[in-house]
Structure 1
Amino acid sequence: MSNPSEPYEIRDPVHGFVQLNELEWKIINHSHFQRLRRIRQLGWTDMVYPGATHSRFEHSLGVMHVASRMFDALVRRSSDILKSDYSFDDGSLMRQRRIIRLAALLHDIGHGPFSHAAEELLPVNPQVSSEYTHEDYSTATIEHSLKDIIENDSEAKNNGIVVEDILEILGATPSSPGVLVWKDLVSGQMDADRMDYLLRDAHHAGVQYGRYDLDRLIYSLRLCPDTKNRETEGHHIGVGEDGIHAVEGLLIARFMMFTQLYFHKTRVIYDHHLVECLKELLESGVFPAPDKIVDFLEWDDWKVFGLISDQKGGKHGRFLRERKHYRMVYSTSEFATHNEIEKVKEIQSKLEQYNCVVCDAEKSWYKSGSAEIKVWQTSGDDERSVSLQSLSPVVKGLIKVNQRRLFVPEEHSSEAEKLVKK
């Protein structure tokens with residue numbers, strides 16, 4: 001049955017019907033949100049997995065849907081903590097749910113063409129001396145394009161919702177413990193973003209690696225206290241003991257998706273070709289900065305496809321157009337040893353004459369410390385919050401991937417392979 005407060009429905013291939021309220025409907029129909037239909041979730045992955053042409057648009061709807069389910073599960077299981085420790089009541093929880101949905105819906109609105117593949121061409125932020133992130137562009141887009149829509153909405157006005165409430169969830173430094181509790185929903189090791197993209201990418205790529213038990217995981221969610229020197233330091237989203245294996249399933253799914261799909265040898269070299277092509281297409285070789293957000297938002301996959309089709313983008317544009325990618329001639333194991341890395345350097349020097357390209361695949365699957373996933377453990381009358389890693393041999397065994405591959409142009413691959421074997 002439809003929720004009367006969310007009268008619009010969109011059928012999603014992963015979650016079934018996704019419901020939206022009036023404000024959310026206005027937002028997704030804005031041209032800058034519709035642009036996400038023209039931003040592929042997985043870049044050029046369809047060169048390997050032909051079905052992987054899905055967009056940031058559908059992913060954003062999915063993240064909103066999953067975040068809503070997570071929120072509802074936490075309220076159901078930890079309402080006493082939310083009310084006693086954070087002074088929420090039924091009204092403020094409903095307000096917070098609306099904010100969470102908007103933050104989840106808009107978390108990726110600032111992505112550039114082909115999503116993460118082109119992020120290394122974002123310009124440097126002079127204030128921090130490092131590159132801007134797509135989150136910076138999301139913030140700029142929300143402030144420039146959606147502020148009036150959000151703050152003039154009658155429901156948002158009635159609930160005192162302003163753009164800053166949304167940006168606080170998406171930003172790095174929440175102003176209050178009550179906001180910090182909810183950040184894990186959209187930015188954490190067990191967030192709605194990750195829960196959606198694993199299932200969605202697996203579905204469209206036609207693989208089984210990304211599947212896990214979403215229903216059990218959401219059902220198991222609860223707030224777990226952070227403890228330091230036996231003093232409570234706030235709460236983070238964790239699971240009860242009944243959710244340990246569901247979290248393990250999520251982490252294993254992520255591990256398998258990266259090693260089998262995201263780090264696929266042909267997929268990663270297409271990222272290289274795209275970056276080199278965009279350097280030719282972009283003025284000064286980088287995207288416009290967030291203070292020129294309208295100029296940045298003119299860039300989407302369709303624009304890049306059109307330019308490549310018009311014979312632009314240099315030789316790498318041609319490689320993309322003709323599927324003439326560089327060929328891998330050497331690779332370390334997924335968990336490269338020191339000796340393997342040294343051997344790569346030696347081989348790389350041999351292949352220098354062939355314009356050898358090095359592609360690294362590095363990923364750590366689990367963060368300990370403050371980012372640790374917590375488990376609420378009950379034993380008799382004793383209740384405590386403990387780290388997932390201390391309870392799970394599976395998590396302990398998820399070793400960081402550190403793989404290095406060497407690629408050369410197709411016409412030199414045979415000679416290069418001979419040199420590698422010497």
Structure 2
Amino acid sequence: MYNPKSLKAEEFIDNGEVLAALAYADANKNNLKLVDELLEKASLRKGLTHREASVLLACSDEERTQKMYDLAEQIKKDFYGNRIVMFAPLYLSNYCVNGCVYCPYHLKNKHIARKKLTQEEIIKEVTALQDMGHKRLAIEAGEDPVNNPIEYILDCINTIYSIKHKNGAIRRVNVNIAATTVENYRKLKEAGIGTYILFQETYHKESYENLHPTGPKHNYAYHTEAMDRAMEGGIDDVGLGVLFGLELYRYEFAALLMHAEHLEAVHGVGPHTISVPRIKHADDIDPNAFDNSISDDIFAKLCALIRICVPYTGMIISTRESQEVREKVIRLGVSQLSGASRTSVGGYNEPEPEDERTEQFDVSDRRTLDEVVKWLMDFGYIPLFVQPVTGKAEPATVLWHCVKAARFRTAAIPTHL
């Protein structure tokens with residue numbers, strides 16, 4: 001039975017409630033009076049429930065859809081102005097014991113090169129990232145208790161924070177690792193992490209178990225309840241996300257919002273970020289094998305509705321998406337994006353040899369960081385690489401990147417910094 005205050009995964013992400021929400025949406029998708037009322041409610045910047053949001057997603061009226069886009073754009077401006085927070089992923093290791101069928105790091109993949117960064121290699125990678133201008137990292141690692149124990153992750157975090165190079169240091173390390181224990185979340189909190197990120201992949205339990213046939217990640221409840229353990233361990237800064245394309249997008253959208261509602265109901269704080277990745281080609285993964293892919297138009301609508309329904313959250317889009325797609329959805333709600341990313345283990349200090357490639361997925365946006373900064377400035381955005389608790393950018397950091405971008409043309413350096 002559905003209970004957003006429950007700590008049991010199958011109660012706060014109740015399959016019956018998701019299906020009921022979708023049925024409610026189907027019954028009301030042409031009820032334009034209700035749609036208008038929901039848009040009016042959303043304009044108060046207090047969000048919408050998963051049932052209300054599902055109605056908007058199902059509505060195909062072009063005039064109302066445009067109103068959704070306009071509202072999303074305005075809410076984004078109200079909460080974030082013209083700021084875009086920049087970050088880079090850093091893959092520490094691709095050793096993994098899971099059997100996820102959509103990820104090339106799965107245990108049965110015997111031809112992908114396996115690699116794990118040493119602390120000395122991490123210093124080189126982070127130095128290269130700082131030379132590019134990055135101040136925020138999202139560290140990633142496969143799940144492997146032997147090769148990637150929590151002690152290794154903690155050592156990596158300490159190493160990253162300890163590096164002082166030229167114009168400063170890495171200011172924030174977000175962590176994207178497998179679901180773990182309350183004790184380990186406490187250790188991550190003590191290490192000074194920023195956001196703990198864990199993608200659900202899919203909220204549909206049967207699909208989840210089929211997509212994760214072997215390994216500890218097969219346990220749907222343990223994975224789905226991870227954010228509650230993180231909160232218990234003192235981490236109140238968490239990031240949700242689904243991998244669109246694995247299951248029907250309307251189901252995922254409703255369940256994602258239910259997860260956000262659950263965190264608010266139990267812990268008094270919702271997700272700090274929501275990521276919106278779509279499945280992409282990888283080493284031995286063909287995205288066409290998954291029949292739930294979504295068009296760019298549907299993807300844009302999902303981004304707009306996440307902004308409307310969870311107005312406070314940061315929304316992240318990665319270099320999985322092309323420049324064209326990123327350009328479209330930044331306006332509709334995205335507030336954080338990666339630049340010049342590598343999805344290989346390391347890869348920033350020097351390119352990987354062709355026969356030792358370790359990418360988790362193909363990157364669509366391959367521009368340099370300077371090119372991404374210039375592009376953002378051309379559209380009137382201010383790329384931020386540091387965002388202290390005051391919510392204001394560190395002027396020197398922003399100016400440095402503005403000057404770099406100006407080599408290519410261009411936008412005026414913001415005069416108020």
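Every read-out reported here was derived from the displayed coordinates using simple, explicitly stated rules and does not represent laboratory data. The model shown is predicted, which means the values in this text are computed figures rather than measured ones. Cβ atoms are built from the backbone, for glycine too; each structure is taken alone.
So the values come out like this:
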{"item": "Given 3.3 for distance in nm of label points 7 Å out along Cα→Cβ at positions 80 and 152, calculated: source structure among 1, 2", "result": "2"}
{"item": "semi-axes √(5λ) of the Cα gyration tensor in Å derived as 39, 28, 18 - corresponding label from 1, 2", "result": "1"}
{"item": "When distance in nm of label points 7 Å out along Cα→Cβ at positions 24 and 256 is computed for each of 1, 2, the largest belongs to", "result": "1"}
{"item": "Per relative contact order in percent (Cα under 8 Å, 6 or more apart), the highest-valued of structures 1, 2", "result": "2"}
